[in-house]
Structure 1
Amino acid sequence: MRFAPSDENVAFGQSLDDLLSRAGVVAAARAWADGDSAPGRTVWAALAELGVTGLAIAEEHGGVGGDATDLAVAFQALGYHGVPGPVVESIAVLPAVLTDATQLRALADGAIGTVALAPRTPYLLDADAADLHFVVGPDGAVATVDAPSTPALRSVDRTRRLFPTELNTVTEGEPAGRILRNSVQSGEVAGAFAVAAQVLGAGRRLLDDTVEYAKARSQYGKAIGEYQAIKHLLADVATRLELAAPLLHGAAVALSGNDSRGVDLDPIRDVSAARVAAADAAYLAARTALQVHGAIGYTAEYDLGLWITKVRALQSAWGTQAEHRATVLERIRKAAR
């Protein structure tokens with residue numbers, strides 16, 4: 001079994017990369033952080049035109065009808081370029097929980113949606129910039145809600161604003177390590193999978209930018225990238241990122257229900273394993289990037305911080321690392337019984 005993108009996936013990823021490279025995403029992200037969503041909406045409109053916002057939506061509802069392998073490619077690109085907004089919630093989670101044709105068509109056409117899902121994610125991300133707002137209760141019922149009037153909670157990532165909902169009271173006392181719900185199409189699984197791809201893309205961006213900086217920054221008469229210590233740091237990051245990629249695509253195969261040819265695939269286990277590996281690798285990329293860049297990496301004006309803070313925030317998005325490790329352990333134990 002080949003846990004890697006197909007030629008079609010690679011071509012799609014290149015098209016998306018070309019689009020986002022020209023879209024002024026960094027400026028849009030900075031404006032989004034300051035409360036101006038207009039440049040970000042322009043980026044979302046371009047994504048909708050390419051079909052990204054409808055990837056997980058059936059063709060009968062105006063979408064593309066893609067599968068998890070398509071989402072893996074798309075979210076790595078979204079993470080690599082730092083696209084602002086509730087991309088996981090709108091493009092991956094809502095298509096997994098909604099059944100209303102009108103709502104699905106609106107999302108496919110580029111409407112921005114956000115969702116709070118008890119007990120994993122009780123906050124509405126970027127509700128002030130979203131067009132559609134939903135909450136999913138503990139019983140799985142989906143309800144449309146108005147934009148919250150409560151003040152937003154600031155994330156370490158300034159492009160993320162979290163709005164409390166009535167679901168925040170539901171989560172009190174929820175044990176860590178709770179197993180994801182049994183449907184592989186549930187919002188929780190979709191959210192964890194999309195975050196894994198997004199954070200992996202962000203980690204790769206941090207590595208690429210740090211490599212370029214190491215080539216250009218000179219110390220004692222030569223580029224710092226020529227020193228063995230720097231090479232070893234960057235090689236460790238590259239290795240961790242590359243090892244996480246097959247886990248992500250293995251999870252995509254499991255979610256897509258493709259022929260595994262005898263390989264033992266468990267969508268819930270595989271998604272959590274990919275989430276842990278991708279987030280750990282990206283966190284190492286962020287720490288290393290900051291170490292190599294030095295003091296300039298701490299400054300708000302330097303673009304590196306956009307990805308460092310995003311990686312930090314995504315460590316706990318749609319489940320913490322501890323919760324997903326517990327999920328992997330529980331699924332392995334269950335299979336061994």
Structure 2
Amino acid sequence: MKKLSFIDKIIFIINSLLATLLLLSYLLPYISPNSIAVFAILSLLVPILIFINVAFALFWLLKLKKQLIVSTLILCIGWYFTPPLYKLTSNGSSLNDDLKVMSYNVRMFNHWKWINEENIPQKINEFVMEKSPDVLLFQEYYILEKQQFSYPYKYVKTKNNKAKIGLAIYSKFPIINKGSLNLKNTSNNIIFVDIKRKKDTVRVYNLHLQSLELRTDKENFGEENSQKLIARLEEGFKKQAAQTKVFLEHEKKWKGKKIVAGDFNNTSYSWVYNQISKNKKDTFIEAGDGFGKTYNYWFPMRIDFILTDSTAIVNKFHSFSENNSDHFPILAKINW
């Protein structure tokens with residue numbers, strides 16, 4: 001520190017604070033939002049903290065200063081102990097009998113015209129038909145749009161008879177069982193189906209956990225009423241934690257092959273993701289590349305997932321860039 005200029009000392013202090021925040025964020029997967037809800041907000045900021053610490057490391061490297069060790073060391077710890085923010089390589093292999101699974105939050109097929117285009121429902125339909133997944137999961141499915149998808153089997157579930165928004169699972173394979181977890185005190189929900197594929201029965205869960213209301217048309221983290229924003233996020237994280245426990249209780253009764261997918265409304269650095277992904281494979285980590293961005297926000301957010309049981313082989317993962325919703329569709333090819 002003695003050999004640093006006054007400006008460099010200030011920069012290093014800021015660097016140290018932000019590096020410490022990144023280090024603390026590595027504890028997030030192990031701390032329930034019910035314990036320290038405000039701490040869970042860090043899970044949304046981890047990508048930003050990673051970018052900032054990379055910038056600090058490069059800054060000190062260019063100045064040939066040993067201060068680069070702080071950010072570099074913490075980034076290296078994260079590389080080994082946290083899910084990747086960015087993947088350089090992907091798995092390009094594919095088999096003819098892979099099960100193609102797509103998850104897509106369609107934001108009610110743009111029913112309320114958030115996107116200023118008239119043909120969004122048609123574009124979504126054409127995109128899905130072009131990719132032709134074997135199993136198709138929708139979140140924020142709006143039944144009044146009367147979408148027609150060419151699948152022989154489907155399960156569409158709204159929260160009650162009056163609701164028009166819900167979840168849907170379409171399948172090319174017979175659905176021999178289906179159900180809903182009927183989450184309480186929320187418009188969100190979790191549904192499941194058991195599909196018969198060859199000699200196997202595969203359980204498919206479609207999750208839409210509590211929304212944190214991060215809007216793409218407004219800088220949430222710049223809202224004037226920051227206390228109101230923090231309180232809303234805390235409440236959202238607590239509801240997600242409760243919903244996760246409901247899911248885990250239901251899931252543990254199923255011992256066969258399974259796929260767990262949908263909109264978790266939280267990142268891979270969160271307690272929610274850590275709990276749900278235990279003993280499972282994340283198809284992005286197994287076979288994806290790039291950021292795997294799934295939410296149309298101003299920095300890379302991966303909040304939609306396709307997970308499989310640990311016995312599965314993931315042959316391909318892709319996150320698409322179609323701008324027909326505030327989410328991007330994701331597709332994985334899975335085999336056993």
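Looking at distance in nm of label points 7 Å out along Cα→Cβ at positions 128 and 192 for structures 1, 2, the greatest value goes to 1. Could you tell me which structure in 1, 2 was used to calculate relative contact order in percent (Cα under 8 Å, 6 or more apart) as 18? It was calculated from structure 1.
From 1, 2, which structure was helix-only ellipticity at 222 nm (-39500 (n - 2.57) for each DSSP H run of 4 or more, over all residues; to 500) = -10000 calculated on?
Going label by label, the one that fits is 2.
Computed over structures 1, 2, Cα Rg over 2.2 N^0.38 Å reaches its largest value in 2.
Who wins on FRET efficiency 1/(1 + (r/R0)^6) of positions 120 and 152 (r between Cβ atoms, R0 = 25 Å, to 0.05) among 1, 2, i.e. which is largest? Between 1, 2, the highest calculated value is found for 1.
Computed over structures 1, 2, distance in nm of label points 7 Å out along Cα→Cβ at positions 136 and 272 reaches its largest value in 2.
Laboratory data are not the source of any read-out in this text; all were calculated from the coordinates shown. Quick caveat, the model's predicted, so the values are computed rather than measured. Cβ atoms are built from the backbone, for glycine too; each structure is taken alone.
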